[in-house]
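S.K.: Some structures to go through are shown next.
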Structure 1
């Protein structure tokens, strides 16, 4: 994945993001993309492969709260070019992996079990303890891309290696479906886990929003 940020990759990832949440598919908006999310605190999201005039113009135009602008660039690149009403969100990281992930030889603790669901092109894996979801994640297939999404482990179940075991199980699904190009967006904390599994940075991913009127 060399040669700059690909709008095609961003569109595939955003399509998978929408499919995972059963939301409307992204639409082209100038040089970026737009999704009508419809949540109370995320009405719409705009995603741009680069920080350009389209992104800056939109930031200058919007006054309404809970419309997210997202871009494959660091906040430092544009913080002096946008109005002060925008609040930067925790840093995100777009990451990719094209090889088999590197896992330690560890099995699921005996008190946990896997559960599986599927809707459309989205596969869901839960790690359960009794009837409680301890960890969960999704993998969505769009064209040639396998997108890992909504990876999380509940607070009381952390530090047990569940996230790695979850990723391993999701990778099995990707491989069984013939996918080797993997993509996700990580938090600062998640980035460290994914790097340990062999994932590489594709781009920083910065979000801004107006939180109230």
Structure 2
């Protein structure tokens, strides 16, 4: 158990929110120069160092630095997330947790229920599967921001409830499938940029699980 002071807790909460938002943006749409510039910020690097460790933060920085052709990354985004044809590594949770490799399965409904209980519904519902990686990361980003506000307001009960919600979603969803997604994309050989980003995301999610454990142990 790690005892966190108020300043340290605020730093961890801010780092979580920033990192989740950054990863959500990476997987939500084809990258542009403004996004890559934002991803290279010192604030994000420090957030990754805090939650994922120096090795993961360094790997993230090297991945960004390796981009010499933004168009090539855009082409990779198309291959990884859009096709044409069947995707080598589908970005939906249900394809990793069901035997049929299909979307809109039981896990999709469980994710949707988690969104609804927290008061969220994807804008394109029900035309898109709720368990796309960008949607799950967006959900965690919004919850992480909410936790920041509750902590700042000294709402102990609300803060604890919010952290428990995030811990549950992280353990029951993201941690159950993202490592398999990362492995499948790596084995496919089509996603060098996104494969490396997924490696960092996997390390970050494991680190966030530890951070949530410590935050819940401390309380306010």
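Computed from the coordinates by the stated procedures, all read-outs in this text should not be read as laboratory data. Remember, predicted model here, so these are calculated numbers, not experimental data. Cβ atoms are built from the backbone, for glycine too; each structure is taken alone.
S.K.: Work out the source of 17.0 here, i.e. which of 1, 2 gives that when mean count of other Cβ atoms within 10 Å over residues 146-153 is computed.
M.R.: Working through the options, I get structure 2.
S.K.: I've got another one for you. Quick one: Cα Rg over 2.2 N^0.38 Å, for residues 74-153 alone came out at 1.56 when computed from one of 1, 2, so which one is it?
M.R.: Traced to structure 1.
S.K.: Here is a follow-up. I have -22000 for helix-only ellipticity at 222 nm (-39500 (n - 2.57) for each DSSP H run of 4 or more, over all residues; to 500), calculated from one of the structures 1, 2. Which structure is it?
M.R.: So the calculation was done on 2.
S.K.: Quick check: 15.9 is what I get for mean count of other Cβ atoms within 10 Å over residues 18-25, calculated from one of 1, 2. Which structure matches?
M.R.: 1
S.K.: Comparing relative contact order in percent (Cα under 8 Å, 6 or more apart) across 1, 2, which is largest?
M.R.: When relative contact order in percent (Cα under 8 Å, 6 or more apart) is calculated for 1, 2, structure 2 comes out on top.
S.K.: Using the calculated result 1.3 for distance in nm of label points 7 Å out along Cα→Cβ at positions 42 and 90, pick out the matching structure from 1, 2.
M.R.: That value comes from structure 1.
S.K.: Given a value of 36, 25, 19 for Cα extents along the principal axes in Å, for residues 10-81 alone, point me to the structure among 1, 2 it was derived from.
M.R.: Source structure: 1.
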